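Got some structures for you, see below.
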Structure 1
């Protein structure tokens with residue numbers, strides 16, 4: 001199996017179109033046409049992880065954090081990143097990263113963190129906007145079912161966990177075919193009136209070209225009429241952070257003790273002293289990695305606590321007694337990303353060697 005096959009599959013799972021503009025996810029190092037001998041899933045690419053890949057005979061590392069984040073103007077042993085890239089090339093090891101595109105998926109970094117903490121009724125904290133559109137087209141009523149199914153098969157009609165969603169209304173259309181036309185119905189030069197169904201279906205902008213090509217392939221008219229309308233609606237399955245509920249309210253000290261135990265945390269920094277059981281936690285917001293930009297969203301949704309990382313001193317001040325802010329560490333909050341990679345690859349390529357890194361420890365130590 002070529003490395004390219006694995007990369008294409010990963011891109012279909014962790015859609016690159018949903019990475020943030022500043023990010024650098026994707027296939028970063030290596031030859032996509034090289035035969036893949038094994039995959040090592042990790043949170044970070046480090047020298048220890050590269051050693052591990054070599055010892056396992058794995059020539060593709062799948063990482064959450066991109067090894068190459070900013071541009072490389074030269075490739076010399078001048079810094080750690082360049083030295084690791086040189087080692088990877090010398091050992092014929094490729095690197096693929098799924099970063100903010102994995103963060104932004106409902107079943108991504110935040111989804112698995114919520115799962116580990118036992119949260120239910122989970123939803124995206126800040127859904128992405130500006131990526132939904134609506135297709136409107138007009139089809140002879142006798143052909144409406146066939147065209148609808150074609151649009152659904154191309155990806156139109158999804159709303160949350162529902163698919164094949166459309167709105168349909170019947171009316172009639174008029175047209176007159178000019179010389180040289182090949183009308184599906186009616187005569188050249190004569191005004192024709194045809195019973196038609198107006199079909200409306202929502203889709204993600206990334207699928208637009210595929211959907212329009214499919215519409216033009218199956219629509220019976222020589223010149224189909226259609227509109228692509230931009231929507232302000234948020235896409236509920238993609239975006240930053242997550243909010244969910246505990247099955248039962250818990251005293252804050254017990255909840256944080258549970259978080260520390262399940263995430264193997266040596267310490268948690270909080271915005272207020274948690275030394276008694278009077279404060280109850282039920283609604284939990286979270287964001288793996290640096291999530292200070294979501295503090296306002298967490299407060300607005302009525303969360304009792306917001307779990308994230310990389311909070312600064314004045315970020316804690318912004319809690320203003322309305323919410324508990326808890327810094328659980330950057331690596332620690334994203335440590336389960338490698339499980340997502342492992343599960344995805346193992347499910348698709350069941351007879352292929354895939355490993356979870358045992359040398360992936362992060363960059364921060366607590367003493």
Structure 2
């Protein structure tokens with residue numbers, strides 16, 4: 001046993017010199033710092049590999065903490081002291097569930113004295129379990145109609161422009177289903193094109209389009225909903241759609257532009273008594289070289305702010321602004337609020353002020 005350990009130690013010491021530039025100095029010297037599982041099948045479940053090391057110091061070491069880069073990776077190890085010249089091992093278990101393709105995961109190891117550190121890596125190429133329509137489209141809308149997503153954020157859309165996203169739905173049943181939609185988005189410029197029917201085991205597309213009108217009232221966040229109607233039955237839950245409506249900005253980088261600065265953009269009121277309104281002062285400044293204009297101010301329910309649409313901050317100036325939030329009447333709860341600000345800052349025309357208060 002002693003001879004085998006000495007041979008192992010010699011081999012691992014050679015590894016130290018080879019890997020010296022890649023691995024930090026540590027009394028834990030591993031037989032390898034990487035392992036490639038190669039091609040594996042998701043259906044076969046977890047795989048594992050044991051990394052072995054030698055304590056090359058004269059002092060005992062004790063593994064105290066092991067961290068992985070993903071919950072799909074777990075580690076098995078002993079917390080018993082490992083004396084100088086003795087071997088130890090770390091077994092890494094990778095669960096390929098809900099992963100596919102090339103996968104890279106990391107494991108970090110730290111000893112109790114905080115003097116010894118090691119970094120291990122594993123690789124795999126995962127072949128996913130073949131999925132049917134039920135798995136690809138997990139969200140039930142109505143009847144036998146399912147979809148793969150129930151939310152469609154469009155991001156920024158300039159006034160006078162349009163954008164389209166495609167919503168995919170599947171009929172997982174064995175009968176043809178008649179389709180229609182009910183929407184709430186006409187006032188925001190949203191329209192929906194939906195097929196009149198869908199055959200059994202068929203996948204079809206619903207086209208969602210925003211045509212943003214021009215005008216002062218068409219700034220800020222547009223929130224809309226779509227209810228699918230399948231054979232006359234309205235879906236229990238809607239598909240949500242939103243777009244951040246901003247002005248059309250010049251592409252001329254030399255043109256003067258405002259730059260909005262908010263301090264702070266996250267306001268924590270701390271613990272407060274229930275059912276009351278609490279206020280704080282923040283600073284909004286313009287560090288650019290053109291007027292900062294507030295196109296739209298949108299406080300969410302339970303919040304307020306002391307500026308209005310149309311207000312202006314000159315270049316190099318700042319404004320003290322009061323924000324307020326109404327605390328919950330329920331004890332030991334956290335109330336979150338937000339205020340959306342749309343401006344003519346071309347870099348970040350849409351900003352969200354976030355407020356939080358905890359109930360005592």
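So mean count of other Cβ atoms within 10 Å over residues 170-177, computed for just one structure, reads 16.5; which one of 1, 2 is that? Computing mean count of other Cβ atoms within 10 Å over residues 170-177 on every structure in 1, 2 gives 16.5 only for 2. Suppose relative contact order in percent (Cα under 8 Å, 6 or more apart) works out to 20; of 1, 2, which structure was it derived from? Comparing all candidates, it corresponds to 1. In this comparison of 1, 2, the computed figure 26.3 for Kirkwood radius over Cα pairs in Å is attributed to 2.
For the read-out helix-only ellipticity at 222 nm (-39500 (n - 2.57) for each DSSP H run of 4 or more, over all residues; to 500), a value of -2000 was computed from one structure; give its label from 1, 2. Structure 2 accounts for this read-out.
Values in this text are rule-based calculations from the coordinates and carry no lab data. Bear in mind that the values here come from a model prediction, so they are computed numbers and not experimental data. Cβ atoms are built from the backbone, for glycine too; each structure is taken alone.
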